[in-house]
Structure I
Amino acid sequence: MSYLYWLEKEAFEDAKAILNKEGFSLSPTLLTPCQVMRAKGKKVIYAPPSVWSRICIRQGSWYRGSDKKGKTMMMSEIRLPESLDAYLEATHEESDFKPEALPSQEQLQEVVNTEAYQSEKPDGWERIIWWDRFMIKTFFRVFRFWKWGENLKTFWLSHKANHANFVSKKYTTKMDNEDVAYSLTENSGVCSSCVEFFNVVTPESRKLVRSCPGSIVFGGAPRNSYIDVKVEKKSEDLAKTAVKD
């Protein structure tokens, strides 16, 4: 299991002092936000706000359009000291969930057409430039996620539909009396799973997320399985503390 934290600038500085005192080491991500998933033991990895606009610029538009904008994300394999509980956002744990079937292309389009997705998607997410097409095709082919002849056009619908389903909750499964949305395609059809892994969208909702190729390569995320992103429900006292800090 891993633990996800989101902190404002001042709170992050306080957290660094607390963690250093407790013997934790902190390292920043240099390329992508998903690198925080490599946190191990007492090594905590954090993603500064700037990393969302480095390699995954278009994909980072979800972060820049959310209430997480300007905050620093941290991940730890060990639950951090209780004094940081106010900033604990969610836990990650590999799940044995497998959908009975994945939606057809027509069904994926229906998810994309939902009002929830169309009104929620940020400016810039669907604004593709030639460099984006080239970089994604090269990356996905080099690491053997895409076959020869496949390109961004092949998977563009599924890239949109995966985010759309978490927003619209058109396809869900029941977990602990909650309707939990899940990724609708194999890894090859997922883009920017960081949006769900790190609770950028639908921050109150539990999610079953399949890794995108980037998170597998840069973050060591698992292939062919789902991560159960379980939102941490904060008590009113902790919420007040977080606001105060």
Structure II
Amino acid sequence: MVGQLVYVREKGRGRGERVKLGPMTALRWTVYAPEGLAPWRLRRRLRKAEKALVRAGAGRVILGPDFPWADRLTLLRPVDPLPMLRACADVLVLGALAAEGVSPHRGRVALSAPRLCPELEGAAERLCHRVRGLVIDAPGGEDYARYLQAKFGLPVTPLAAGADVTAAFGPEGGRWGRRVELYEGGTLNGLALEAEGVDLPADCADQVLALLWERGEVRREELRVCLADSMP
């Protein structure tokens, strides 16, 4: 069982109901928080909501749009799309190339990070046979690019050559072309992931997809990139 927490800025009594979130069923609890609600009352309502979802068997929770109190939850663990997005950086940059009208075999991709990380290396190795060139903008990136050249035959692309799209795993580093920012507070700049044959709810699509990814119910080859405003 997965829970969902939403809030409304009006008076009311907290209540739960079973809802469909794409292919899964969730227990949705509505927290009422009118303007001027005393902080102690808000804490009590959040605690009541968490306890109700835990009693129903929820351990994870999907948060409604702009839910402002994620950091106050103590019993439930919110679903975080970021690990899925970082693991799927290669899918996202190929989608970004398509959005720019650049075919992969003509496109250059930059992978930028404060340090080499497994997600960057996984994306680089999956992209090697698909793109024209890779720019690795991270400490140790030149040595890693030479390793990629030796193993996969991909030409080493200097930073000065630039790129058509950038996947950034941290706020520092270079940016070229269209960007997908894969770190806390980053943005996909108008792109979104979806899964073939899976109907996702518009207001929490990334969280539902992330939970399906965690459970192994969607695979990399089923993912595709769309424009966020084109999702149903």
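Quick note: the coordinates plus some simple rules give every number you see, no bench work behind them. Predicted model only: the values in this text are computed from it and were never measured. Cβ atoms are built from the backbone, for glycine too; each structure is taken alone.
Among candidates I, II, the computation of FRET efficiency 1/(1 + (r/R0)^6) of positions 24 and 72 (r between Cβ atoms, R0 = 30 Å, to 0.05) that gave 0.75 used structure II.
For relative contact order in percent (Cα under 8 Å, 6 or more apart), the calculated result is 23, so let me know which of I, II that is. The correct label is I.
Here the criterion is distance in nm of label points 7 Å out along Cα→Cβ at positions 128 and 216, and among I, II the highest value is seen for II. Of structures I, II, the largest value of distance in nm of label points 7 Å out along Cα→Cβ at positions 96 and 112 belongs to I.
For FRET efficiency 1/(1 + (r/R0)^6) of positions 40 and 152 (r between Cβ atoms, R0 = 35 Å, to 0.05), the highest value in the series I, II is held by structure I. Could you tell me which structure in I, II was used to calculate P(r) over Cα pairs in 10 Å bins from 0, in percent as 7, 29, 27, 19, 12, 4, 0? Computed on structure II. Each of the structures I, II was assessed by Cα Rg over 2.2 N^0.38 Å, for residues 88-175 alone; the largest value belongs to I.
Among candidates I, II, the computation of FRET efficiency 1/(1 + (r/R0)^6) of positions 56 and 192 (r between Cβ atoms, R0 = 25 Å, to 0.05) that gave 0.25 used structure II. In this comparison of I, II, the computed figure 24.8 for mean count of other Cβ atoms within 10 Å over residues 32-39 is attributed to I. Structures compared: I, II; top value of FRET efficiency 1/(1 + (r/R0)^6) of positions 8 and 160 (r between Cβ atoms, R0 = 41 Å, to 0.05), i.e. the largest, recorded for I.
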